[in-house]
1. With Rg/Rh (Cα atoms, Kirkwood Rh) derived from the coordinates and found to be 0.95, which of P, Q does the value describe?
2. For which of the structures P, Q does the calculation of mean count of other Cβ atoms within 10 Å over residues 76-83 return 15.1?
3. Say we calculate mean count of other Cβ atoms within 10 Å over residues 36-43 for every structure; which of P, Q gives the highest result?
4. Among the shown structures P, Q, from which was the value 10.2 of mean count of other Cβ atoms within 10 Å over residues 4-11 calculated?
5. Have a look at P, Q and say which one yields -6500 for helix-only ellipticity at 222 nm (-39500 (n - 2.57) for each DSSP H run of 4 or more, over all residues; to 500), as calculated.
Structure P
């Protein structure tokens, strides 16, 4: 049996990213792009978290994340502050401007979900989400041999 799940996941991500960017443009949302949206999503869930936590939750390398965070800070979406309990850590906080974008982000996410699962039954959506979660856990737990 030929397995091409990795290719499928990569293709889905590529197509999903393109569609997300098109929807952002159609709605005239210029405050963030798709990758920055993932960072915002993490901070919408929990504000004031270390950069390392955001990196892990978004699946972005710290080096990639640093450049994005600089842009987001320059655009007034986030603030970086030194952790008072551990001076080695930098914490990320949403600005009021970013908080005002949460409804837009949620609406976009729901629209993307509708696109992803078009034609699926509720049971199929649930099963797909469970499979995707298992794949994510496998990838997060992967260690080189």
Structure Q
């Protein structure tokens, strides 16, 4: 896998996990993200270690993140995309997604899925659409206690 690092408007945007800060990612996901409030550090470290990640770094702090859960062949799921509030509106999310979607292996995936409440317009720019056959999709939900696992 080719690692990408660019400097954009004074921010470092990178796919190099050695430059990222899982503690900062955990803080945001556990305290700010409606989809993962209360998630443990151990769970975040595991998702970080087992996903292809891109992050935004400013002054030694992680202020943006996104990841693809993937088999690197046919399928990917885009998850945990965020830029901290004070840094929004500067094109940082677009830069992260551009780096992800420009990866040759990502371009070869047959399907990439995601779930969003409020960013549909952003993802439409990357040719995401509503599911073609939503009646084929299923899910298995766990109780809210899943996040308390250690």
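Bear in mind that the values in this text are calculations on the coordinates, not laboratory data. Source: prediction; values computed, not measured. Cβ atoms are built from the backbone, for glycine too; each structure is taken alone.
1. Q
2. Source structure: P.
3. Values: P: 20.6; Q: 15.2.
Largest value of mean count of other Cβ atoms within 10 Å over residues 36-43: P.
4. Details: P: 10.2; Q: 13.4.
Corresponding structure: P.
5. Derived from the structure labelled Q.
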